[in-house]
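FYI, it's all coordinate maths here, none of it is from the lab. Predicted, not measured: the structure shown is a model, and the values here were computed from it. Cβ atoms are built from the backbone, for glycine too; each structure is taken alone.
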Structure I
Amino acid sequence: MNCIKLENCVLQFIYKEHLTQTLVNGITTKIISLMYNKNIDYYYSDQLATNLDVPIKFVDNIYLRDQSKYYQKNLSTLLSNTEYKGTPEEANKLEETVNTILETRKRIHTKNKKRG
């Protein structure tokens, strides 16, 4: 998983849509819920929340209190219940991009090739 790519993707969405801090917290919590459901380490969720200036309590609620069940709906459905003024297509595109980034894994190189 490329953390910088994930952060850039989310930041571009935040600035393009002119989101309030409340919506930033909610979107970040949804992404952290996706990370939790994919068994991604707490460290990466904490790093994402810190870089997006989201209080750590949102990460703790997902990882320690298992509140990911509240974020099972897709992002566009969750945003439709808020003051979000963007299109559902943009939210779906963000969620697809985030899922793609979360699915990518770097291969671990265990054998060094000998140089001749």
Structure II
Amino acid sequence: MATISQIYSNLVIGGVIATGCFAGFGIAIRVEANKNLTPRAWARPVQILKNVLSPPYSFAWIRWAMKLRYIDLLSGIPGTGTRKGGWSGPTLRTNLDGVVLLRYHTLQFKVRYEKLRSNKT
């Protein structure tokens, strides 16, 4: 059985590590050292993340990812091309399996939210 001090220390250490990771991500985008972030972005210009995200980069990806529409994921995300700083050429896109997976996760969040809401009443 964990003591309360162990729980607090794990919470603090986890918070410090998470904050460091978010800060490192934001710095990597700011100085355009983001080639190694994802394999799919390797052949693309380093500016593509700046094309789609706005400062502060550390947390902007969450808001941006939540705004993506399924049709954009299937047809290609504007600003993620392979030429002219990401504004032309083939864009990053996902296949139907990726969209189904995202829709499944959305459904699971809705089910969890309804379960939590029904427990409150």
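A few points about this structure:
- Structure (I, II) behind the derived value 18 of relative contact order in percent (Cα under 8 Å, 6 or more apart): II
- Structures I, II, by FRET efficiency 1/(1 + (r/R0)^6) of positions 4 and 68 (r between Cβ atoms, R0 = 30 Å, to 0.05): label with the highest value: I
- Origin of the value 1.00, where FRET efficiency 1/(1 + (r/R0)^6) of positions 12 and 84 (r between Cβ atoms, R0 = 30 Å, to 0.05) was derived from one of I, II: I
- Test item: mean count of other Cβ atoms within 10 Å over residues 28-35 calculated as 15.1, pick one of I, II: II
- For 10.8 (mean projected area of the Cα convex hull in nm², calculated) the corresponding structure among I, II: II
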